[in-house]
1. With percent of Cα pairs over 31 Å apart, for residues 403-602 alone computed per structure, which member of I, II, III shows the largest figure?
2. Of structures I, II, III, which gives 1.8 when distance in nm of label points 7 Å out along Cα→Cβ at positions 187 and 211 is computed from the coordinates?
3. Out of I, II, III, which structure matches -22500 when helix-only ellipticity at 222 nm (-39500 (n - 2.57) for each DSSP H run of 4 or more, over all residues; to 500) is calculated?
Structure I
Amino acid sequence: MDISVPKPEFRFDFSHAGVIRLVTAVIAVAMALYHMWVILPPALGGQGTPEAIIFRGTHLLFALTLTFLIYRRAGSDAAPSLLDYGLLVLAMAPISYLFWNYDYIVNRIYYVDDMTPVDMAMAVILIVLLLEATRRLIGWALPLTAIVFLAYGLFVARVEPMRLLDQLFMTTEGVFGAPLGVSAAYVMIFVLFGSFMERTGTGQLFMDFALSLTGHTAGGPGKVSVVSSSLFGTISGSAVANVMVDGPISIPLMKRTGFKAHFAAGVEAVASTGGQIMPPIMGAAAFVMAEFLSVSYGQVVIWALIPAVLYYVACFAAVHFEAKRHGIMGVPRSELPRLGTTLRERGHLFLPVATILAVLYSGYSAPLAALAGTLLCFPVAALRASTRGNVRIPIIIDAMIDGARNALAVALACACAGIVIGVVALTGAGIVFTQAVIGLSQNYLLLALLLTAVAGIVLGMGMPTTPAYIVMTSLLVPALIKLGVMMPAAHMFAFYFAILSAITPPVALAVYAAAGLAKADLWSSGWAAVKIGAAGFIVPFMFVYEPALLMIGDWPTIIWRLLCSCVGIGLLAAGLHGYLLRRCAMWERVLLVATAFCLVKPDWLTDLLGIGLAAAVLALQWPQRDRPLPAKSAGPTAEAPATQPGPVK
């Protein structure tokens, strides 16, 4: 199956809209080059990271400028109106004011020296325009959250307006706080890396690699979706983007072999969502976590590894058992790419990812590792004739433009979340929320975890993962830590549930995207996704109660818990989908689910009970294993008519 590299979208014309497209492209390329330049140490000819206000302010200035040029009030196809231009100038003014008066800003004593009327006016303008830009880009949820916190600070906590504006505008505790710093230093370069990888044809590599490994097995196309989405998702960092890249290939293949449309959509949504938790390159919130916890990004990767494995084991098992239950076969080997041929023709495209890992674990910073991988993408693609056609100047420029555009949502979300963090820090709202959670949970950790999980899903329904995680970190994570949860486990718990909102009805953006591709019912697809990704909702509770799953502790315990958890997660998928060695009766399904919970609970007694129950179910099913079922052919089905693509090349 051919996955063509996107062609450069920019075409210059002499109309007003054409000139704006050219200006936008130039600014986007400048944004990409600036962030690459500041990552390089001076010894290598780079700038080195500037002071926080300058660096974060420049990042935000690029983001605001591109947002008002691209996401225009009259629609993206129209030229900017006078209002758009006016808002653009107003948005640029406060940051330019900070740069122009930099010495004054850094030498004044905030909270002590009064702000001038101009200072206050610039602060108000920046906050209002930041809220408007964020609304244009990601909707109302995050701006409304920020407005609620501003109202809380002014009218409930009774903070003096001047002090609030001082906190948000003239310090690094508000808009220009740590989240925006993470976006500038980490997210931008990793997003660029993902864009460069996509433009060199890596999507084709991931899909062919997955097809050659699992395409021939029972339910092969579903397993292809799991493998390819985990590979691509780890460099894209966006569940919806992952669905839109892999879904047009994997969903028709799943329907062609007999999977129902809503199940195919659910598989793709769950597999794509897991990319944000899949090392080595995770979602943007992982970098924010590293900053909040003052640890290296490599440490976050270590914590995330086993939970990510459990998530994808569950998804893979769900596809396998559903396929076996319905007798769904794989794609004939003759129609699949060969692993050796795939690696020979495109395997070199794995080198940039390997380079990132090598640089990262050699002790260098994550941004420098990502820059090394980014700079290698096109030279590596030039090594073989099969990918050399992608190495052209227009494609490289388009990759930089695409990377800059993809970074806008994270940049503005982090800046807007900085408003929430600034208010929380100034008013002590975090203590209030901590006390409220502890009071509601009556000091029971499980109840506090459930409240946090629900809050994470609700927050994530309306905003991207990064701001949802940031808000949870400010308001809810301190309560978990106070109840005895280890700090890494508390942050990972919040991180997971901010992500899982993408597959949780009623607002499940990854499911919406996949259901549209599959032409399936939204609710059926949503509940199928919840069923397939059930382990994702359980794994966070597991590592809270057993930190060995975060690789914290001694190796025998870590290995034992990993083995028990993998078996338990697999049996949970078997129970939910009604097949182990043969079709399961209802009582067997209930027993399998109970067995799974025994094995995932970190206790030797429950481990032994779970092993005993699992052995009993296997002994009962063994004599009738693989009871014959009418196998569905890999030909066209009612849901995937004969116009579907033929052999997978």
Structure II
Amino acid sequence: MAGRINDDDVKAVRDAVPIDAVVSEYLQLRPAGGGNLKGLCPFHDEKSPSFHVSPSKGLYHCFGCQEGGDTLAFVMKMEHLSFSEAVERLAAQAGITLRYEQGGYSPGRQQGERTRLIEAHRVAAQFYAEQLASPEAEIGRVFLAERGFDQAAAEHFGVGYAPAGWDHLVRFLRGRGFTDRELLTSGIAQDGRRGPIDRFRGRLIWPIRDITGEVVGFGARKLRDDDNGPKYLNTPETPLYRKSQVLYGIDLAKRDIAKSNRAVVVEGYTDVMACHLAGVTTAIATCGTAFGGEHVKILRRLLMDSTSAHSAGEVVFTFDGDAAGQKAALRAFEDDQKFAAQTWIAVSPGGMDPCELRLAKGDDAVRELVETRSPLFQFAIESVVGQHNPDTAEGRSAALEHTAQIVAQIKDPAIRHEYAVRLAGLLGIMDERFVVRRISQLAQWGRERQRAAAAGGERPAGRPGGPGAPTAAPREREARPAGGAARQGPPLNLRSPALLEERELLKLALQFPELVSPAFDAFGEDEFTAPPYVVVRRAIADAGGTESADGAFLDRVREAAPDDSVRVLVNELAVEPLTMPRRRQQEADVYAGRRLVQVRLAAVQRRLADLESAARRAEAQSGNARAAEVRQELWALQQYRTALEERGVAALYS
């Protein structure tokens, strides 16, 4: 069993790998103010970015689904890793050698399963790439050359060759210390009569990488006529490889997709290679499956595909012009409404795919194919209309019913109306208003079905209250008091204006403790009225207060939190931007002083009300000697309130 990773090494890994660099491997981040970044949450569907990252604190928090934590927590959640596996993965990335408490430096067998499978794939990919230079692989080199790919192109994409023997790779990996169980679990090998044998034999090999660049599977193309297997053979479903969640080329394309706000979806490995070599470096492809919902999620995060974005992104699908290509395009249209981005289709003349087009007409033709794209809505409508005879009344009626269903799905009412008018002209229907009314009716019925589903407890994705609720700003939370006991009455809204000053002060204490120290540490728990804020205040005190703040301050506060719900709130407050105009952020010290004063003034005001009530009760009772004492305390507190109002933060230190 693996030993416990040395604590100093864990801290070194956390410090060495910036959280924004890790998160940026999975989604596009944009400035959110206060030095923070934001993007679309990778853990739930949403239409507007509510996922915030604080590079200075090393934390992330989603205000939509409440997921949050540090760099290791993010990697664990994204990649379904154990704590040790996440540390090992980031350590390898940072070039840090880990020490284990039980036996010094880590031998291979101490690594987690996923780490071992990743390493097996890395070594296998290197083996295949080296085999491409062997005499046996001549047939593979010819295949590549005939499609316009030289040795440099093969090396850039890691293309390799699997020898035709039964167990060349199995024996090689055994020699590198991998067990038969690991080879079978990885999908690199399969069961034979006498033990594991190579899954891929005598084929050209493409390594399939995840968005971070790790090899998680392989695609293999047959080269010989005596190979009775399918034309393309992919890694089976494994703990690493799920074809519905993988896009070939995403590791190479992700930065240009985010930069250009465009993704080009092609059909095969050679098409991705052709596009990239022609300068279309945003090309990606699915791996043996149709483009689906999980692929949409990956692209939405890279495109920052937000309904609140000022410049919509683009997704361009390229398909062959034959019947199969049209069918694939119509399947893609079914996922169109999951994008806020504009979706387009590019069909090359003669039905050539990008690889064939590049070979026949050169790089310029591939770039022109993408630039001369047409809207996917238009293509889908024209494809369906083409399946009917518009020269007859029956044909026009059938075409209208089928295409109206497509147009009714368009989210934007203005675009929907425009396509309804176009459809009337395309079908030769003189009464445009009839077509517009028909499509409006279908759209209304669709909305009503959604409302009915929501009323029945099955909220469609993206509707308020569901996990995909739109959150243009961090969402309101319903809080419970410490200890987990449910509150009676309406839920406490921690974003109520009445609690704004308290929330801002706690954010300052966690994000900029130097701006509120040491005055904050003198604040009592009773100066915070929301029970969850009281518990956070207590955790800050238990962590040594703001005056003790250092690089580990937030970690100590989270450790002092009594339960996970409070830790989530601490993360949230540590990441959420301050509600001050960006143009005035240089006056943060002034802002902090005002928040200190306002929270103290509110507490003083509450205490004055209590004392006034107590004084009146005492005065109503004859012979009660306490009335004078209460009035004296009341007078002193009134003087303090005046000092706060007139002198501001200086009164806190006098």
Structure III
Amino acid sequence: MGMKLACLSVSKRIVPIVFAWLLPLALLAQDQWVVTANKIDPANYYGETVANGMIGIVSSPTPFKVKDVVLNGAFDLYGRGRVSNILKTFNFVNMQLSVDGTDIGRFNQVTNMSQSLDMRHAALTTRFDFEDKATIQYTYYSLRQLPYCALVDVVVTAKKEIEIIPASVMEAPDMLNNVQPYYNQIDRPHVAISLLTSTAKSPTGKLFIAASNSFLFDEPHGSEPSLIHELWDNNRHLLKFKKKIKAGESYHFGIVGSTITSAQHDDPLNEAERLTLFATLEGEKRLLDHHNKAWEDLWKSDIVITGDDTVQKQVHSMIYHLYAFARAGSAYGLSPMGLSGLGYNGHSFWDTELWMFPALLLLQPSIAESLLEYRYQRLEAAKHNAWSHGYKGAMFPWESAASGNEETPVWALSGPFEHHITADIGIAAWNYYCVTQNKEWLRQRGYPLLKATADFWASRVERNGPNHYDIKNVVAADEWAENVDNNAFTNAAAKANLRFATQAATLLGITPDPDWQTVVSNIPIEKFADGVTKEHTAYAGEKIKQADVNLLAYPLTEVSSSQNIKKDLDYYEGRVGEGPAMTHAIFSILYSRLGMPDKAYNAFKNGYTPNLLPPFGVIAETAGGTNPYFATGAGGMLQAMLNGFGGLSITPTGIVQLKTGLPAPWKSLILTGIGTNKITYSK
């Protein structure tokens, strides 16, 4: 196939992206699947992430550079708090490009830069002009079907005859040690592949890390460009070629690569090169076809709003990020910032089970199962943690990384005292059974989690007489309340955990521990004189960080009457300080279920609108915060859509839909692909 035909075939493949750039901005803004940044200020830039649940690639305003490449499941001790931190891996998608001898590597060298995220296909495209010589476009994909692989697609369109020198760069982040570069050429009669590879040790030497990449060309074997390898130093080497392009013509190529560590494979060096070889010989068309198909399958589970284009795009962004940050079959946790960087050290908190898991459970039960498998595989560590604190059963750590041991920095009291995480995990396990009705999973995975967490609470309470099985000295869900007694959410969550363990045992034909029900009956939920639920024994009306008491109405059902739900809501809504985004999601759900959809809508908007950051509108943790992407907040807001406006409720016999109304701007709400049977619900 000659070069002209090759270019035609490439054009066909990238039409959706290229054509989008040619649309008037007003039309582009109407595309509910595309988030576009046309005005980019490098000094006020918060990037977007393309991820596949394993590799997160975070954008940058610098041409041909990304900010971070984050690898899920890879942790080592370094940096903040003397605890394990998620690792950056090799940056194997960075590039260099020289046009007529000038290297393009700074934002101020280019004009008309735009970046666009296609959420439907998880593709992040950058486009710009270089002088009067060329228009350049490149797109990042973290390939959904290949968890350890990523792809860069590049098109250079010449405005006049030019010579380009593209380079694929393999670069080690500063925290890696003992970096070793490799360059391998594999020749066959029908194909020649050049592998740019590096290995390194993690900061303490605990993990061995490898990455590899290769060029993809459209030209047939024998006519592709000649490659030159340059070793700058052990931390950085590259592979480059030269190409002349005539005026008006486009030249297309790709870079595909992989990264993996000894946390995932015994032989990372050889496996990284094998994976890159596999992807290279698949070819770009097959890679993108499979990637797009995988994302289209995910999007069969969606939330569709008519009448509010702005909210629809934000909701798609929230779903996109949760889908991007987790994957079925991985048995990895889900951090508050997902794979958008190193925020919160990549650890798993209650953010997973209480905020992100519930939305994924309804939309993607297989991903939700993977999140619970992460906890199940660390059950023995949780049992040891309980034993070391003088308790029975399993006490899950507040911050969890690879080992399942406590990973909270010592200065944060949540580690030894924020015990409600254990109940949150037990509740999540029960809810997974309720949605899937998978009794075999309940027997093999769910009940062991429920029994061990219930045993913890039976030993954790202090038995001070009837209605005074107190739970003392905890950090509340409202984390500004440290070392308090009888925190409302902790106590109510413990009761739910114990009830669900009893129900699960009965379902399985196992005799439940009768003490569980005794404990449930005697754990107090304290009240003020007027009947408002008291956040903890010493609570006196002060500001709170985030929802606590209001969680007793949803997701728990400890407070169930409309009158009491409204009373607690009226009291605590005005007491929330500058806490994280997800609190307003709870207010939204409660207003929806109280038959106040417009108040629910306002609470929903208040939960994320003040937190949006330029240029893509990614969500920060708090209003004025700078740590995107806050997937916890997105999870809360999606619960407001599914369980609030959508009325979905999880019961022991499956999903039911409650009667709720829609806010005035909306014409309809359709929830597609819900649960294991992929049912559609509408309002």
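Read-outs throughout are calculated quantities, based only on the coordinates presented, and are distinct from any laboratory measurement. Bear in mind the structure is a predicted one, so any value in this text is a computation, not a measurement. Cβ atoms are built from the backbone, for glycine too; each structure is taken alone.
1. Evaluating percent of Cα pairs over 31 Å apart, for residues 403-602 alone on every structure, the highest lands on II.
2. Numbers: I: 3.5; II: 1.8; III: 2.9.
Only structure II yields this read-out.
3. Details: I: -22500; II: -15000; III: -9500.
That value comes from structure I.
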